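*Asks:* Each in structure tokens, the structures are laid out below.
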Structure P
Amino acid sequence: MEAANPIMDNQAIHQKISDLQGNIEKVVIGKTEAVRLVLVGLFAEGHVLIEDVPGVGKTTLARALARSVRSTFRRIQFTPDLLPTDILGVPIYNAQDDRFVFKRGPIFANVVLADEINRTTPRTQSSLLEAMNEFQVSVDGATHPLPRPFIVLATQNPHEHEGTFPLPESQLDRFLMCIDIGYPSREDERRVFASQRRAHPLDALEPVLEGRDVLAVQAAVREVRVDDSITDYILDIVGRSRSDDDLEIGVSPRGGLSLSRAAQALALVEGRDYCLPDDVKRLAVPVLAHRVVRRASVAARGGRDERRIIRDIVDHTTVPV
């Protein structure tokens, strides 16, 4: 387990963040906002759900992050026959020692890509809850800590419904953010073609941070100042979600806390040691939209989706001066 570097100052932290972002963008071309949001998830000690069509770079983004931080990476392909033990691990009998030895599963990595997470059963999906929330795994009464830093990047195709098991609210709530990557612009796509003509740029990507550097940045995020007016702003947004006529379930207290911590991380990524209302506005949809539930009647008549509802709430909430 990595130990945080206690002597890194703010200038060094900002340089580390800049180096990491620049390194990832050597491979993930033209997607600065998606890269920054994933870094916010990493530094806020959260997890990120990426909802997008196949082939836009979800796996590449996860691999680039792992390579840039000099950390272990595991990709888990979620399928209907995947079992919890296939993810967490299983005790195996050792005849020589006459005892059971725990064989660790692929969840024991710094960066875990849970590919097509909605293609496995709810039982297997729920096996991730303890790992994502408490950074540990419990099997047969024994608790095994996960390596730190630890982040789950999960993917799913929002347009594919055949043979899928939608994530329950309890699972969705464990993700700090839900984002998309989107198609590149024509010019960015041309650059992607050029970069992969002879070899994939991932093959030449070198690490620019150590695990202890990430832990130091995570510690610095907790020190970013959140003014009382910013906290009240977040509480106003959360409160409005609970009284919105189109929502069956509003934002939970965990959702409000997540928005506050994500705003701290974004401020640090942007080079500040204090939060602004714009940080909250920028993050409200990716942090909150997947945590709310529309009324069935709203969905049936083709009304506002969750993202639109959160955007409208933010637009009608007074911004602190």
Structure Q
Amino acid sequence: MKSGVLLINLGTPDSPSVVDVRKYLCEFLMDARVIGIPFWRRFLLVHLIIVPFRVLKSAQAYRELWKQEQGFPLKIYGQEVQKLLQQALGEGFQVELAMRYQNPGIREVLSRFKDRNLKSLIVIPLYPQYACATSVSTLEAVMKEIKEWEVIPQVVVINQFFDHPLFIKTFAQLGQKYMAQKHYNHYLFSYHGLPERQLHYGYGVQCLGTTRLLVKELGIKEGEYTVCFQSRLGWMPWMKPYTDEIVKQLAQKGVKSVLIFSPSFVADCLETTLEIGVEYKRLFEEHGGEHWQMVESLNAHPVWIECLKQLVLQQNHS
């Protein structure tokens, strides 16, 4: 009997076309776990305000990420991780990759496990820190499909790994590569933000936990780093401090070089490559900064593959 392993990330449009980007944005933003207001208000907000005003800019951003004949980095790295983890785990496991929004969809991918007489199904949402808008939404979508099966295997959920030693080690190794080349005046740890109303799930505490472990591993001193939050949407209060405001403040205070980590993303995507790597870099330089360096995400780093392997084997043997 095999064990199934389902890796799930947020998703991307099928292409950078306006039609596909609109479809992706609508599916993503209509999720009640993402925008938690009554359906009719959410429908009007998404379809009449947010998407019409964002879709052209978003499509342009996705065109900058698009790799011809391969797709978007988040999906490319996801497929590579799936392949490498399958090799690492061996024939006793069936590893599949799904996206919460768009393709390959959760329903489609779960159908590959159905009626396979699995020993267990290990579900890993690829979000290091547990949050309602990501982890809970993803698990709801999985359970909605599984509950219809006639035979349901033991389902194990790994819903957070923010403090796993190998998760920390991978980001630390990526950062040390840049720290060996240059001395940085300041270090930023930028996490994807959430509306303040969702903070009771402990996301902020886990972000601080990840930072504390990384700072220790990297030997960064107190006062040399800042934790901040990016990618806010709409008018509601979001987690503070905001990354863009911190970037401006650092540059205005005379900080000339910054190394920035984004430990809430396991694969490079629009929020890392463009928001952090391009937009915040430009903002830093416009206000007097000189050297801005983004630390890439885990992508398909071998230590990250080993981390996933350990997570799976620990659950499979328990």
Structure R
Amino acid sequence: MEIEQIETINKKILENIEKVIVGKSSIIQLAVIGLLSQGHCLIEDVPGVGKTMLARSLAKSVDLVFKRIQFTPDMLPSDITGITFYNQKDQVFEYRPGPVFTQILLADEINRATPKTQSALLEAMEEKQITVDGVTHILPQPFMVLATQNSIEYEGTFPLPEAQIDRFMLKIHIGYPGGRDEMEILNMQKIEHPIENLNPVVSSEELVNIQKMIRHVDVSDQVRKYIVEIVSATRNHEDIYLGVSPRGSLGLFRTAQTRASIQGRDYVTPDDIKAMLIPVFAHRIIINPSGRIKKISAEQLLMEILAAIPIPV
């Protein structure tokens, strides 16, 4: 597969998802970048803007096994990972896999589950495996978690801990559609929802080949140094309590490689770094009390840091 073919396949996935999600090309592109980069995505926004629909559309556009978990406060970790039970007929212990054994997992309203249940996904997201009763089970590959959460309603929810938020490569905000786009949504769903007729446009083999090929996109020493300087600045900023982790810098590295490849390039430029900076870094930063008093957002701080660091030539 040539680098130009990645650009073509990316376009096919985008056009397929846009049959369902209208007027959000840049948002859809972020979700696709997350998939091609072998990362996980956290989709956060107000109710009814299409968070779940974006996740379902992405899953249906690729020929992968898809499962959905609707998180609730009474859910147990075993509801995700599966259980070991005693088979009286054969007189042996058997393992019954949970819904996490899939290739694309939609964790709907993830912040409605208790921290104990949320933590059941930690090992799966980072190490692509699950340990139950001391026995490790390897998850199917590729494996991606698409999690959604409501950014408005906090009653009855459990905020994700920093350790879990850091495992999401990208955080995506959808936003309300424009007037013309909302008219199009009404017209599209007059009889039935367009997602019912959505078919895969990329095979699992093609997807795996793309993911492997993206790893070979060249990142020069100057661009790598640029990433490290940005990350270092977040760790030493006076208004930031917790800066970006090494996992975050690797996430920016991978997504920049993907962005370059879907534009038909086999090398990363500083523009790729700048384009992916906020989706990859903003949710990883914790602002300290002095910064919150000044009402500074993570996005503002990142743009301030970006402006202060010389762009590599």
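*Asks:* Quick check on the output: 3.6 is distance in nm of label points 7 Å out along Cα→Cβ at positions 149 and 213, derived from one of P, Q, R. Which one produced it?
*Replies:* Structure of origin is R.
*Asks:* Okay, next question. One of P, Q, R was used to calculate distance in nm of label points 7 Å out along Cα→Cβ at positions 53 and 189, giving 0.9; which?
*Replies:* Answer for the origin of the read-out: P.
*Asks:* On distance in nm of label points 7 Å out along Cα→Cβ at positions 29 and 229, which of the structures labelled P, Q, R is highest?
*Replies:* P
*Asks:* Here's a follow-up. Of the structures labelled P, Q, R, which one yields 15.1 when mean count of other Cβ atoms within 10 Å over residues 93-100 is computed from its coordinates?
*Replies:* So the calculation was done on R.
No value in this document is a laboratory result; all are computed from the given coordinates. For clarity, every value in this text was computed on a predicted model and none was experimentally measured. Cβ atoms are built from the backbone, for glycine too; each structure is taken alone.
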